Structure I
């Protein structure tokens, strides 16, 4: 089973550490309102912009949930754009789906997210692949 979800939402918390690590907490919703997501991603904003840790929870409107842990990712500065919604960072994140609830009980698979992070918002596409479904 493959599920593609376009999310947009808010960066509800941002933290920059002295060692060059930036951490953001994300909360968003799909355009059709069927899915919500919450997640965390941390990356080093130094010379190498690799994501080091993170997780996601994807919740469908019937209460079914998917849980994932970041296994690799890249977050890099995006080209400057116009307007308040201009992206600050481009992201490509890969998660291991390591469980779920409801219709996704004991789910296993992968999720790839590609999108953008701005000062207070994010948007992108999360593609979930559950080969056992």
Structure II
């Protein structure tokens, strides 16, 4: 069982660069992560990716949703996790509004000054994750 499943878009270059950085920061703090960009075979085709990602969500204690440049897949993953009654922690900056329906599914929102300054909030994020896992 993983502690978290990280949902974030793969369609925006910022997210593609950010996702492994936030994953490493959390793993450095003892959080066991399912990172789809790393743990799902992205060359396995639509059915393989779908199955792997669904299993990743099912086998994680909570979902951490990077709320910036959201995609339809991001919303679908939140919806699936919400239906499973999994806690969802949304990570965003103070200037971004989470889409309305998705915001209603989120258990906790952690707003930070600047998402790129991971070291400024990584300990707080890790603490919030641990609270939701407990």
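Coordinate-derived values only; no laboratory data. Note that the structure is predicted; figures quoted are calculated from it, not measured. Cβ atoms are built from the backbone, for glycine too; each structure is taken alone.
Of the structures labelled I, II, one was used to calculate relative contact order in percent (Cα under 8 Å, 6 or more apart), giving 26. Name it.
Structure II accounts for this read-out.
Kindly point out which one of I, II the value 1.6 was derived from, the read-out being distance in nm of label points 7 Å out along Cα→Cβ at positions 6 and 102.
Matching structure: II.
One of I, II was used to compute distance in nm of label points 7 Å out along Cα→Cβ at positions 30 and 54, and the answer was 3.5. Which one was it?
Numbers: I: 2.0; II: 3.5.
Value 3.5 for distance in nm of label points 7 Å out along Cα→Cβ at positions 30 and 54 corresponds to II out of I, II.
From I, II, which structure was distance in nm of label points 7 Å out along Cα→Cβ at positions 62 and 78 = 3.3 calculated on?
I
Computing Rg/Rh (Cα atoms, Kirkwood Rh) for each of I, II, which one ends up highest?
On the way: I: 0.97; II: 0.92.
That would be structure I.
Assuming -15000 is helix-only ellipticity at 222 nm (-39500 (n - 2.57) for each DSSP H run of 4 or more, over all residues; to 500) as calculated from a single structure, say which of I, II it is.
Attributed to the structure labelled II.
Check the numbers for distance in nm of label points 7 Å out along Cα→Cβ at positions 94 and 118 across I, II and tell me which is largest. Don't skip to the end; give the middle numbers.
Numbers: I: 3.0; II: 2.3.
The maximum falls on structure I.
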